[in-house]
Structure 1
Amino acid sequence: MRLPFLSMFMTSPFDGLEEHAEKVKECAWTFQQAVECHMSERCQRFEELRKEIIRLEHEADAIKRRIRGHLPKGTMLPVDKFQIFRYLREQDAVIDSVEDALDWISYRSDPGIPKELHNDFLLFVDAVIDPIDELSRMVIEARKYFQNYSEGQRAVVKEIIRSLRQQEHNADKFEDIIKEKALNMKIDPVTVFHMVRLAETIGSIADHAENAGDMMRAMVAR
């Protein structure tokens, strides 16, 4: 007989996963503001927003350590605790990629992103934020599944995971568009390299969100 997952914990690990997912979402919204600021001649808050991302990353790390430190040893679980760790690693990697992207922008703030690519990058950032918004909803719905093991609830979680995959695929298309344009623009080679690497780094944000979905699928598969 399968015991309800959450009843085995004084504090559910999904409390921490949901808190961490919300921190990732907050980080994504700040990232969007930072990129928009970088491309605006009037905005002077890029460095302030980049430091805000660093602060959020530290807070997310504290949540991650708390989750890892409070999973009880020897407790029988319907999922391996290392599956929770692998899920958390991918969710946390979203923030790491956001921080990497802003760091990469800051290394060469002038001339920055060419104006010809501004609209493409805005659409690209919107595309990578979409799957991040789904992470907290996925954790909430997974929590419900582990409370009652309803097949209907499992179907809800799997539908969110399918949506994550589609959104990551959409983000890939924008990444390819930017790379193709950058490689065919009449700009200096350093700017071309900077744009291609930036596109790849931003693309990895959606990649890790999709990977988190794959880890969740493995957990609800049992």
Structure 2
Amino acid sequence: MTTIPDCRLYLITPPQLPENFADQLKAALDSGDIAAVQLRLKDTPDLTLQKTIERLRPIVQSRDVAFLLNDRPDLAVKHGCDGAHVGQTDMPIPQARKILGGLTLGVTCHNSLHLAMEAGEAGADYVAFGAFFPTATKAPPEMADIATLKSWAEIMEIPCVAIGGITAANCAPLVQAGAEFLAVVGAVWNHPEGPAAGVRALLKAIAAAAPA
């Protein structure tokens, strides 16, 4: 029986997908334990986004990894995704919950326990705190405090995701604070030795930081 670690990896796709991204994705997924992949393509026409979902979703789901869509619960349901992730300004959480039905709903909560509690009450399956470190992917409204993550993990049962500039070198405090998932972008897709090496480095760091 395989033991699922307390903290797992959650991959978010890069802002622009290279032509060989499907191969990069396969390499990353085949290099170690990954809980989920979120397709995050901002300002992309619906037709392009839908074609991308249909191309990448089977790759992810065939490896028993959850495939989540950023911002668009409607397209997540339409195209067989496992759920969606919404920000505070994307769609009211109750509306997203209604659209998704029993599928997974994740909600961005920045550095706010209050927002996270509201999300939980509205039906979120997980909440995401961040950014914890500087990131080139998006500019957060504020940086997140590890104390926020730790407080949530200690008092709430809804899983929490840590996001924002996370690397193998800096992830240990987040693991030790109780994050159930580490959401990463650049540390995998921009790794100098390729995505598979990026995943392996992060998994090694998570294992080393995990409480005995």
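None of the figures in this text is laboratory data; all of them are computed from the coordinates on show. Because the structure is predicted, anything quoted here is derived from the model rather than measured. Cβ atoms are built from the backbone, for glycine too; each structure is taken alone.
Observations on the structure shown:
- Structure (1, 2) behind the derived value 37, 18, 12 of semi-axes √(5λ) of the Cα gyration tensor in Å: 1
- Computed 56, 24, 17 for Cα extents along the principal axes in Å, for residues 35-146 alone - originating structure among 1, 2: 1
- Answer label among 1, 2 for the case where distance in nm of label points 7 Å out along Cα→Cβ at positions 27 and 107, calculated from the coordinates, equals 1.9: 1
- Here the criterion is distance in nm of label points 7 Å out along Cα→Cβ at positions 171 and 187, and among 1, 2 the highest value is seen for 1.
- At a computed 21 (relative contact order in percent (Cα under 8 Å, 6 or more apart)), which of 1, 2: 2
- When distance in nm of label points 7 Å out along Cα→Cβ at positions 99 and 155 is computed for each of 1, 2, the one that comes out at 4.1 is 1.
- Which entry (1, 2) yields the derived value -28500 for helix-only ellipticity at 222 nm (-39500 (n - 2.57) for each DSSP H run of 4 or more, over all residues; to 500): 1
- Which of 1, 2 yields 0.70 [FRET efficiency 1/(1 + (r/R0)^6) of positions 43 and 67 (r between Cβ atoms, R0 = 41 Å, to 0.05), calculated]: 1
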